[in-house]
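Chemist: Please find the structures below.
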Structure P
């Protein structure tokens with residue numbers, strides 16, 4: 001059975017006195033401001049009790065879901081929708097005790113709330129009714145918490161009592177631990193779906209039509225898809241009207257390189273975790289580093305790879321591509337035996353691209369906030385190489401080679 005998560009719908013008209021578009025938009029900007037000051041900050045989303053006659057909430061079921069996911073090292077996701085928008089929140093706690101008003105929205109003052117979700121990260125993944133409906137269709141109920149099943153979530157479901165305990169057919173990972181001071185949360189990343197929704201939808205269609213085939217684009221992690229759109233908007237702003245905004249150009253290229261980093265964590269690193277995550281170790285420092293062997297090292301400063309939640313940086317990934325026998329207790333040729341085509345691509349093509357185009361050096365320099373001494377056209381070439389302008393593109397090649405080795409796996413109940 002797939003991991004369980006939480007789903008809740010809300011009526012945006014309940015918050016009509018707010019200056020924000022919806023209650024969720026206000027929540028997004030409030031949390032964004034909080035974590036920019038304190039990365040450990042969070043905000044509570046509450047579910048109003050609509051009537052005293054409403055069936056009572058079985059809080060223990062929600063506690064069990066959160067505890068089960070936590071013990072497995074999985075995120076618990078809160079899906080929030082008004083059927084026009086779909087948001088995702090990273091749940092760090094659930095409670096029935098009201099938080100201080102400074103830890104939630106003023107909207108909840110003097111209202112009866114039956115359950116609170118403590119949210120440490122929050123972002124928008126769809127801002128149009130059709131896109132939201134398509135994503136909600138992937139959320140379903142088939143678990144032991146209910147005596148019935150629900151094929152998909154949508155505005156026309158009847159007899160549903162929110163919040164719901166659901167499963168996600170997309171099997172998507174929405175939140176990553178970046179570890180760095182510049183980006184510690186997804187909510188700190190700029191999201192074009194929130195800032196420039198119309199431009200975002202237009203670019204999304206262009207990219208799928210002319211650069212990355214729709215089939216491959218859909219296989220990219222959701223965060224990568226949204227950040228590619230944001231990077232393109234930055235590039236347009238950097239070159240609009242013949243002007244040259246170097247800062248926005250560099251930000252666009254850094255966003256593209258971070259997309260590559262996330263994609264390789266989603267493929268290369270996740271496969272390594274599944275195959276050898278219990279035997280391989282990394283340091284707890286930032287950025288994390290792989291260890292050849294944990295022998296003669298203080299285990300307090302180490303972490304098993306399977307327990308790592310932080311993003312592994314490009315430099316460490318390329319180091320493993322360069323040295324298949326880096327680890328004392330295994331060989332990467334063996335680890336990727338069931339992903340031979342992908343491993344051959346990494347060894348024979350990708351690592352050469354990373355080296356010859358200086359992608360790691362560019363990424364590290366821009367991530368430090370330092371300007372890099374190369375021409376604008378050389379930076380744009382980085383974008384073209386990754387996206388596939390005038391060629392197949394690195395993103396395309398990673399998806400094509402990785403999933404060519406994938407075999408359908410029957411889900412075990």
Structure Q
């Protein structure tokens with residue numbers, strides 16, 4: 001059955017809305033909206049009117065293009081004060097063999113568990129199923145048994161911040177069909193959990209003013225740390241030193257700043273300061289950017305050092321940091337472990353900043369497979385009517401064109417005779 005999902009993320013720089021269609025076991029991207037927004041500071045909503053304006057604009061633009069109103073969204077929440085509660089849930093099967101409904105009952109039972117008062121359960125993640133003494137990461141559906149157990153991780157975040165984000169969405173006239181932790185959604189989309197069975201992995205979401213560090217180990221999201229610092233100083237270094245526009249400074253830092261011992265002396269940027277024409281080469285740019293970059297990376301490595309010293313590890317970078325080659329290479333040198341920049345491969349979302357947004361589709365879909373609570377972000381009947389009307393109009397227009405063409409041919413034939 002066709003389903004259409006809309007995922008919403010309110011980030012430090014913009015509001016992102018992604019609309020996708022799930023059909024024949026795959027997702028197709030329908031629409032991506034990005035609206036600049038300065039209403040979030042240090043992961044928290046600081047300007048409600050600014051955020052509401054951006055959310056409404058994104059939804060209106062997407063709805064207009066689709067032809068049907070977006071009614072509800074999957075809301076991406078920042079990884080603030082994340083705490084993991086591992087549980088083992090023992091259950092009886094309904095009919096003597098294991099079904100998705102039984103697994104859904106186990107998840108529902110886990111969601112009834114108590115957590116700290118300042119936290120709220122954001123995602124319930126089934127880690128391992130044990131049936132007849134055999135453990136499996138996948139649901140052994142239709143396995144004959146009377147009882148089974150499920151290891152479930154409850155991923156919790158700060159209640160106050162979560163309520164604030166959800167309330168904001170409702171104030172915009174939308175409903176929230178589900179909530180999802182950004183770090184978990186990123187790990188899901190990038191298939192990082194499968195890579196951590198034998199080693200630790202640090203997921204770094206490097207933004208301009210904030211950074212999220214997540215520890216993945218043994219197929220689980222273990223912990224998260226939110227830092228109120230990012231690549232902003234690095235991106236602004238050339239603007240401050242040479243007086244060029246901030247947007248140009250950021251673009252140069254991301255795509256033209258290399259890391260090495262030898263640099264080309266060819267100009268990579270030129271501008272005029274009203275008195276003379278100036279140029280900037282690769283070596284000058286790297287020398288300008290590197291001090292701020294090294295300072296930022298030094299803080300990241302210091303924070304991650306206990307994990308790096310504990311055993312085999314690797315680092316995956318998403319966000320603005322993934323777009324900066326010099327950041328990844330210098331981070332690899334300072335941390336002495338493999339560093340990889342991740343970008344989604346699906347057409348329409350090949351932007352590292354969209355990894356969590358796209359990953360939320362898979363989180364929501366996998367949970368629906370178990371719990372059977374299928375929803376769509378728009379009214380599918382309304383969408384079908386819009387498509388039918390457009391098809392009828394197109395057919396009518398085509399028929400009219402054909403009739404007009406016949407009349408013209410007939411008139412020309414009469415004139416020739």
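Chemist: For which of the structures P, Q does the calculation of relative contact order in percent (Cα under 8 Å, 6 or more apart) return 13?
Modeler: On the way: P: 13; Q: 17.
Label of the originating structure: P.
Chemist: Still on this structure: Once distance in nm of label points 7 Å out along Cα→Cβ at positions 194 and 242 is calculated for all of P, Q, which comes out largest?
Modeler: Values: P: 3.6; Q: 4.4.
Once distance in nm of label points 7 Å out along Cα→Cβ at positions 194 and 242 is tallied for P, Q, the winner is Q.
Chemist: To which of P, Q does the computed value 2.4 (distance in nm of label points 7 Å out along Cα→Cβ at positions 58 and 234) belong? Show your work: numbers first, answer last.
Modeler: Numbers: P: 4.6; Q: 2.4.
Of the structures listed, the value fits Q.
Chemist: One of P, Q was used to compute FRET efficiency 1/(1 + (r/R0)^6) of positions 98 and 370 (r between Cβ atoms, R0 = 30 Å, to 0.05), and the answer was 1.00. Which one was it? Please list the in-between numbers first.
Modeler: Details: P: 0.05; Q: 1.00.
Considering all the candidates, the number was obtained from Q.
Chemist: Still on this structure, I have one more. To test your reading of the models, identify which of P, Q gives 35, 18, 14 for semi-axes √(5λ) of the Cα gyration tensor in Å, for residues 186-353 alone when calculated. Show your work: numbers first, answer last.
Modeler: Numbers: P: 35, 18, 14; Q: 32, 16, 14.
Among P, Q, the structure yielding 35, 18, 14 for semi-axes √(5λ) of the Cα gyration tensor in Å, for residues 186-353 alone is P.
Chemist: Moving to a separate point now. Here distance in nm of label points 7 Å out along Cα→Cβ at positions 26 and 114 has been calculated and equals 4.9, so which of P, Q was it run on? Write down the numbers at each step before the final one.
Modeler: On the way: P: 2.2; Q: 4.9.
Comparing all candidates, it corresponds to Q.
Chemist: Rg/Rh (Cα atoms, Kirkwood Rh), for residues 50-273 alone computed as 0.99: which structure among P, Q? Write down the numbers at each step before the final one.
Modeler: On the way: P: 0.99; Q: 1.09.
It must be structure P, since only it matches.
Chemist: Another one. Starting from the value 14.2: which structure in P, Q was mean count of other Cβ atoms within 10 Å over residues 42-49 calculated from? Mind showing how you got there, number by number?
Modeler: On the way: P: 20.2; Q: 14.2.
Value 14.2 for mean count of other Cβ atoms within 10 Å over residues 42-49 corresponds to Q out of P, Q.
Chemist: Match the computed value 30.9 of mean projected area of the Cα convex hull in nm² to one of the structures P, Q, and report its label. Intermediate values should be presented prior to the final figure.
Modeler: Details: P: 22.0; Q: 30.9.
So the calculation was done on Q.
Chemist: Turning to a different aspect of this structure: Starting from the value -11500: which structure in P, Q was helix-only ellipticity at 222 nm (-39500 (n - 2.57) for each DSSP H run of 4 or more, over all residues; to 500) calculated from? Could you put the intermediate results ahead of the total?
Modeler: Details: P: -11500; Q: -13500.
Structure P accounts for this read-out.
Values quoted throughout were computed directly from the atomic coordinates according to the rules given, and no laboratory measurement underlies them. All figures in this text were calculated on a predicted structure; none of them were measured in a lab. Cβ atoms are built from the backbone, for glycine too; each structure is taken alone.
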